[in-house]
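All of the numbers you see were taken from the coordinates with simple rules; none came from a lab. This structure is a prediction, so every number in the text was calculated from the model and none was measured. Cβ atoms are built from the backbone, for glycine too; each structure is taken alone.
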Structure I
Amino acid sequence: MHNLFTDLPSCSKQSESFETLLSCGNVTIERIVSASFCEGEWMTQENDEWVVLLQGEAELEFSHQHVMLQSGDYLFIPALTSHRIVKTSKQALWLAVHINAPSDHPV
């Protein structure tokens, strides 16, 4: 048994810490701790992602649209959607669920 709120890594300014909690089939669940920072890099991921902000505040940008998140807010980011973190509060805590597309080839 583990707890999402204990043993949080300390992030230096302008950084994030990623910890895989579970990887099973086409789903990966990560705990992310963000330092208080501004102006993250643009990213486009190959897979769908569902994120919930468990603690803190964050601002994300999607193609000229800004989204403000507070503790408890969640959203779905479809694959190939360009986005970035604009800023986060100190020690913002996220849970991210990455959903990989099923393989076209049998294992």
Structure II
Amino acid sequence: MAGFEDDVIEMSRKKPVVVDFWAPWCAPCRTLSPVIERLARESAGAWRLVKINVDAYPQVASRFDVRGIPAVKMFRDGQVTAEFVGALSEASIRSWLKEHLETKR
């Protein structure tokens, strides 16, 4: 994915970037997607959401050791700093975001 370096790695040097690794055939991904997209909108730009279709970009998924989807990884300063796998509840995702966004300001 040509834009991954700019859209995720470089952007994460300015603000946290949350990457949602998903696929269209994945039912848990379809459950997670609207929740995480809404939370990104609610953040008013505090962090950025990037969605990566693992079928379209398997090399990116492999690079970041994605073995199951949905897989969500937070990038800061070019590195993965937090992650979870599976369709968590909205409350769990909010808690995860709060914990990992506040750990480094």
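Identify the structure, out of I, II, from whose coordinates distance in nm of label points 7 Å out along Cα→Cβ at positions 3 and 83 was calculated to give 2.9.
On the way: I: 2.9; II: 2.3.
Working through the options, I get structure I.
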For Kirkwood radius over Cα pairs in Å computed as 14.5, the structure of I, II it came from: I
Origin of the derived value 0 (helix-only ellipticity at 222 nm (-39500 (n - 2.57) for each DSSP H run of 4 or more, over all residues; to 500); candidates I, II): I
